[in-house]
Structure I
Amino acid sequence: MPDTTRDDARDKRQAILSAARELFATRGYEETTIAEIARAAGVAVGTVYLYFQSKHDILLDVCLTLNEEVALAIRSPANLELPIQQVPRAIIEATFRISRANLRFMGYFQIEAQSPAELRRMRDSKRQIADSIEAFFQLAISQGRLPPFDTAVYAELLNDLVSATLQQCFAIERGEREAFYREGVIEFIERLFFGPPLAIGGSSRSESPANRE
């Protein structure tokens, strides 16, 4: 039999997060109250506190959910069906699409942890994306689509690059130069793995994973 109690709890928690996400985007974090979140979610105020300790705790979860969406996009089975040269564009376009859909909320995306426990959760959430990138690299290597290279380092650096770019593009510039940032990141990754290199004479080509022997 299905665990209706667990399903009900998951549904209520998701309703609270969805309501908070919308209210933070439309009214602002400071102006939104727990009572308003509860009312929008269709639950009692006490129910909100069953799942979250504070409004900041809700904000943190809303932000971490965005990271989960990005990680899922990277792990999409559809990426494995594409020619390897098309994967960077598919992944980056999906990542930008998710961020654009959450444009009103992106200003809250980079929040400061208020405790060591929150800092660990934020690091673990960011790690999810890097792990997803690395898992794709490792699978591509095992399939012979890419030669062996230090997948952990590349995954970490690319994760930092994309995260910083999304913050600049959507949180700071509000998506005004989305195409500029999106195409720039795609070109960078394509050059990194497939060339052509920027260096005259092609001396840097041998350093990219796709060109190692």
Structure II
Amino acid sequence: MTTIGVKICGLTTPEQAREVAEMRPDAIGLVFYPRSPRHVTDEQAAEIVEVIGLEIPAVGVFVDEPVEEILRKVDRVGLRCVQLHGRESNDDVAALMDAGATVINVRKETGPALLHAASKSPATRFLVEAQRGELPGGNGMVWEWSKAAGLGIEYPFVLAGGLTPENVADAIDQAHPDAVDVSSGVEASPGVKDLEKVKRFIANARAITPTWRVRNVFA
């Protein structure tokens, strides 16, 4: 890739998915965590995947789901990647990868602790966010993105947490990620995307010309 990848996460309806897909993000995210205001059922997720087509990867976001249930949803919905936000073990990650799933392992450490945790994981791609708040995820809160910068030297990774159309360029400049992931930062209300914000977020992220190697995390 020659531009930073963009994932728009937390889509909840086929109608919005169709409009977002027209803006050509590199991936979309579907949340299977029941406590999230962006939660979708298998049926809703399958409808969204059908609408966006195969050219845009659908990433399933999971929190402490059994491996067997994740794999069932991958097959039923047509997910291209799984993103693990809970306390999944390295054995869980390895089992999913052995079954053929593309796994994005979410890490909440920063600095040297982040590099150490990544080196111990069987995953080969990561998403980094400094979690704050009650729910898993970044909860729309800004953090010191520069503390993730060292990870990209060794691994493909996605930057998330507190990103908006206004600050995404600065976040990219600080962290040097392969891709960025946004949900609440482009919403009118939880689970309802503001399409103008989505458009500006994608444009501002792709306006950055990376001076570092950029890899496709969602392939």
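So distance in nm of label points 7 Å out along Cα→Cβ at positions 65 and 81, computed for just one structure, reads 2.8; which one of I, II is that?
Going label by label, the one that fits is I.
Which structure, out of I, II, was FRET efficiency 1/(1 + (r/R0)^6) of positions 41 and 193 (r between Cβ atoms, R0 = 25 Å, to 0.05) derived from, given a value of 0.05?
Considering all the candidates, the number was obtained from I.
Which structure, out of I, II, was P(r) over Cα pairs in 10 Å bins from 0, in percent, for residues 113-184 alone calculated from, if the result is 21, 54, 24, 1?
This figure was derived from II.
Compute distance in nm of label points 7 Å out along Cα→Cβ at positions 25 and 153 for each of I, II and report the one that scores greatest.
Answer by largest value of distance in nm of label points 7 Å out along Cα→Cβ at positions 25 and 153: I.
For which of I, II does semi-axes √(5λ) of the Cα gyration tensor in Å, for residues 49-88 alone, calculated from the coordinates, equal 35, 9, 4?
I
Given 18 as the derived value for relative contact order in percent (Cα under 8 Å, 6 or more apart), which of the supplied structures I, II does it correspond to? Before the final figure, lay out the partial values.
Values: I: 18; II: 22.
Computing relative contact order in percent (Cα under 8 Å, 6 or more apart) on every structure in I, II gives 18 only for I.
Supply the structure label, taken from I, II, corresponding to semi-axes √(5λ) of the Cα gyration tensor in Å with the calculated value 38, 19, 14.
Working: I: 38, 19, 14; II: 23, 22, 16.
The structure behind it is I.
Starting from the value 4.2: which structure in I, II was distance in nm of label points 7 Å out along Cα→Cβ at positions 33 and 177 calculated from?
Of the options listed, only I reproduces it.
Out of I, II, which structure matches -21000 when helix-only ellipticity at 222 nm (-39500 (n - 2.57) for each DSSP H run of 4 or more, over all residues; to 500) is calculated?
Values: I: -21000; II: -8500.
Derived from the structure labelled I.
Quick check on the output: 0.3 is distance in nm of label points 7 Å out along Cα→Cβ at positions 9 and 129, derived from one of I, II. Which one produced it?
Clearly, the read-out refers to II.
No lab work stands behind these numbers, since they all come straight from the coordinates. Predicted, not measured: the structure shown is a model, and the values here were computed from it. Cβ atoms are built from the backbone, for glycine too; each structure is taken alone.
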